[in-house]
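Values in this text are rule-based calculations from the coordinates and carry no lab data. From a predicted model like this one, the values you see are computed outputs, not experimental measurements. Cβ atoms are built from the backbone, for glycine too; each structure is taken alone.
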Structure P
């Protein structure tokens with residue numbers, strides 16, 4: 001197992017759980033920071049530099065522990081997770097960025113073999129093409145966030161410690177100031193959200209300015225993501241998967257791997273009714289939503305994408321968005337949604353109606369995050385409705401005054 005794979009395995013093992021984190025030790029946060037200085041020094045971090053990084057940080061970031069207990073790619077229904085990330089907004093914005101960075105994207109593809117659309121989709125899902133980074137309320141000071149995990153979350157303590165040491169090395173060796181070290185609750189940084197150990201291994205200078213700047217240089221961020229995928233086995237010129245039709249009699253083969261030729265012999269066909277290609281490429285039959293949703297034969301590049309984030313929902317979402325950005329069709333089989341579910345367009349309408357009522361001041365973007373849910377919850381409370389804070393047809397009718 002290479003270093004990246006090891007770091008990923010540790011990260012995944014510590015982040016897929018939805019249960020509230022278990023406190024790692026009885027010390028106060030300040031005591032933990034003070035004590036960790038010795039381990040940092042043992043790893044070459046000067047004590048004065050270490051405490052300058054934590055200057056003004058007197059307590060843990062409580063939001064980090066809250067967010068660690070809720071990860072949408074694990075908890076959220078698959079159709080809802082995909083709807084929020086593969087939609088007219090993300091596609092339109094992605095096509096604009098594709099045109100804007102056409103030359104560098106082609107250079108990256110020639111060098112690393114990763115298609116532009118895959119990199120754009122990662123950028124979209126991670127930070128909405130950088131828009132998330134403009135909202136300071138959603139960001140966390142990375143050393144504080146990682147120290148919080150190391151101190152206060154038993155499941156992620158080892159991850160927090162190793163990533164904090166890597167973050168300190170980045171700040172020291174790459175001379176990255178405190179103002180840049182803001183990211184996710186798990187310490188992921190920059191346009192395409194690299195955890196510190198991934199930055200140390202895979203970050204590259206693509207714009208030629210002598211710095212690996214995943215924060216302000218889109219070329220560096222996209223090339224770094226391509227380098228990560230290439231170093232983990234991305235197959236140049238190959239697809240990530242094929243949508244297929246898999247009848248009930250074939251569900252016994254779910255999650256099994258066979259050659260494309262063997263799947264063809266078993267009677268599986270493409271979703272459009274045409275025959276599968278032959279050949280010895282290995283493919284795994286995936287029914288991510290059971291028999292009521294699309295079925296896929298997943299190829300090697302799907303598993304490589306999971307080196308970025310090990311959740312199947314994440315990888316599938318990125319690759320479905322990449323298909324749309326490349327002009328390929330959406331899955332022929334629709335995702336099964338609950339009867340009361342709302343579409344992406346209806347979520348836009350709900351946000352607009354909540355804004356008109358003075359309950360919501362955020363973006364009209366179809367993304368029902370904390371602000372949208374809080375606004376809907378307040379609307380439900382005021383109107384004597386069951387408080388769910390979930391976008392539903394019932395809530396939409398109430399907002400419309402019906």
Structure Q
């Protein structure tokens with residue numbers, strides 16, 4: 001009798017055969033740079049496929065060659081990651097930024113145009129806003145809340161809408177939690193696509209992790225993660241991941257091979273460990289975040305709370321939320337009454353919550369976006385995006401929510 005298992009049930013065993021590893025219940029760490037071919041003919045066949053000289057034959061598999069190209073730990077990890085987003089293929093990288101930059105460099109050429117949402121993570125914003133123009137790629141940003149007609153006008157005003165190649169977005173936005181309609185962006189991509197030039201939709205889904213949003217279902221060509229965050233979940237590794245269909249992912253993996261930014265076997269092994277507890281970790285983090293958001297929402301020293309669970313019903317943003325998300329997540333930001341002085345006083349007064357960048361780990365983290373993660377963005381842009389001096393970003397962990405709220409409350413009392 002066939003049974004379709006849920007992803008969380010498959011994270012312990014999917015893609016791994018214990019009999020190939022001395023019966024070990026867990027996949028070993030394949031700490032090797034190269035792999036032995038049985039025959040010269042086998043080596044030739046493996047390289048023909050790896051370098052795209054021919055397509056795989058029916059039932060033919062790409063054998064192990066060299067850990068920059070493939071490694072058992074990464075192959076099993078990539079197979080498991082595909083389950084969450086129902087993707088055809090996945091590539092794991094040394095960092096989230098290497099995943100992002102590899103996709104953009106593979107599909108953008110001088111003269112092309114990228115349309116991107118703002119705000120983005122500071123590193124991504126810098127790469128798009130400052131590096132891509134150096135190699136002749138045009139960039140145009142749009143803000144959450146702008147409708148389809150407004151975004152199209154931005155494109156037309158560039159004078160080269162026909163050069164559009166990628167629509168790139170983070171939703172929810174980091175750190176404001178504003179939402180972007182993926183299906184709306186996909187409709188724009190289709191409008192500007194041509195037979196010889198498909199406009200691709202790329203979504204950074206780091207804020208939601210693989211649990212609460214699945215961009216591929218809404219028309220995205222790629223979903224990208226900083227696997228450092230919820231996928232890793234323990235603040236002890238740096239990694240990234242890209243998922244999409246086999247045809248497009250083949251190009252991503254090929255460039256990854258030649259850029260050499262593939263993750264190593266230790267990283268793959270640690271991420272497999274983390275995937276086993278991903279769902280229970282993220283569900284607890286979300287439960288805690290709901291309690292924290294409701295507390296902050298009522299606090300007299302807090303001016304505004306940005307959390308998906310507090311989006312006003314009946315609003316356009318709430319319509320997007322209902323369509324795209326299965327949960328409200330564990331990331332929130334809030335603005336204090338005051339400015340940088342008050343924000344720093346709050347951050348310096350925290351006891352249990354750690355003052356550090358990053359997110360998605362088992363511990364609560366707090367940071368000041370304007371002077372930390374988004375420090376490289378121009379002041380005028382920060383103001384336009386609503387990233388203020390008084391904004392604090394919180395990544396909620398798995399601690400007892402009453403202890404989290406106690407720490408936040410005592411720090412607020414110090415202001």
Structure R
């Protein structure tokens with residue numbers, strides 16, 4: 001009998017974490033859950049009862065029997081599982097991801113901030129440790145699938161698809177008055193608050209552009225975005241001869257999760273097949289960069305070889321989204337605030353992870369100051 005793949009899930013109580021548990025339950029002969037972490041959700045108690053052999057930690061104390069704190073989470077991440085699913089939202093994912101790499105574990109990466117912030121430094125550290133980074137985002141998984149078997153020199157463009165988010169049909173005047181509840185009504189996916197707001201502003205796609213730049217070693221100018229409302233084509237690659245390859249499936253995150261956990265090998269019946277008699281007409285629309293300025297802002301940030309601008313973009317966006325959710329910033333001010341923060345710190349050129357962490361802190365301070373000077377929700 002082939003040994004099962006030992007899996008640790010960082011952020012186990014979130015959407016990706018819970019769906020990863022679903023995959024592990026469905027294929028017990030393939031996978032074994034050996035570690036899991038959470039932020040502060042009490043759901044981890046139930047999961048601990050279900051998976052008693054798994055090592056457990058939380059970022060914040062929720063149970064006296066569960067180790068808590070950043071060091072406890074990093075210890076679970078670095079405990080040597082075969083593969084570690086990184087599904088912690090935001091900048092908090094970076095340190096545990098690095099701990100997993102240092103522990104010799106492959107990464108199944110759902111937290112795009114790890115590469116948006118860490119970029120070249122993370123990929124080089126993974127390569128030096130003999131660790132592979134597998135994408136879990138549906139878009140990057142689609143690109144990964146399309147690239148297999150192709151000569152990389154023949155790939156001239158990556159095309160990320162975007163649903164358009166909750167406000168894809170709103171007018172500019174309507175956007176000035178949207179609420180948090182409006183932003184969280186995503187037309188396709190059931191995701192966490194931060195990523196759903198990012199989807200509405202298209203900042204989620206902006207972060208994905210930078211992540212794709214690092215994952216697939218593509219120049220920022222060779223990464224584009226198109227709006228695809230049906231969320232059936234998950235992304236595409238364009239080849240030198242003019243051909244385009246796409247990865248299509250029903251919108252279900254269990255497919256990219258299972259593919260990453262199994263290191264690219266297919267498992268039977270992970271998700272329902274497309275029913276061609278009910279598949280809607282597939283439509284694609286060019287991205288309106290005036291309506292969605294996050295796209296060109298990401299291109300500008302991703303071109304910085306030091307990774308400084310991308311680090312600032314991510315930090316400022318986290319602050320802006322938090323301010324919007326608290327009611328102290330309008331939705332339409334999220335991306336302008338990020339752009340102003342980048343302009344304020346454009347001369348920073350971090351030399352390593354330590355510098356990036358310091359720049360992240362500085363960018364958050366600048367962004368919080370800018371929040372005070374911009375319009376509140378009226």
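When FRET efficiency 1/(1 + (r/R0)^6) of positions 55 and 223 (r between Cβ atoms, R0 = 35 Å, to 0.05) is computed for each of P, Q, R, the one that comes out at 0.90 is Q. Computed over structures P, Q, R, mean count of other Cβ atoms within 10 Å over residues 327-334 reaches its largest value in Q. Work out which structure the value 20.0, 63 belongs to, where Rg and Dmax of the Cα atoms in Å was derived from one of P, Q, R. Among P, Q, R, the structure yielding 20.0, 63 for Rg and Dmax of the Cα atoms in Å is R.
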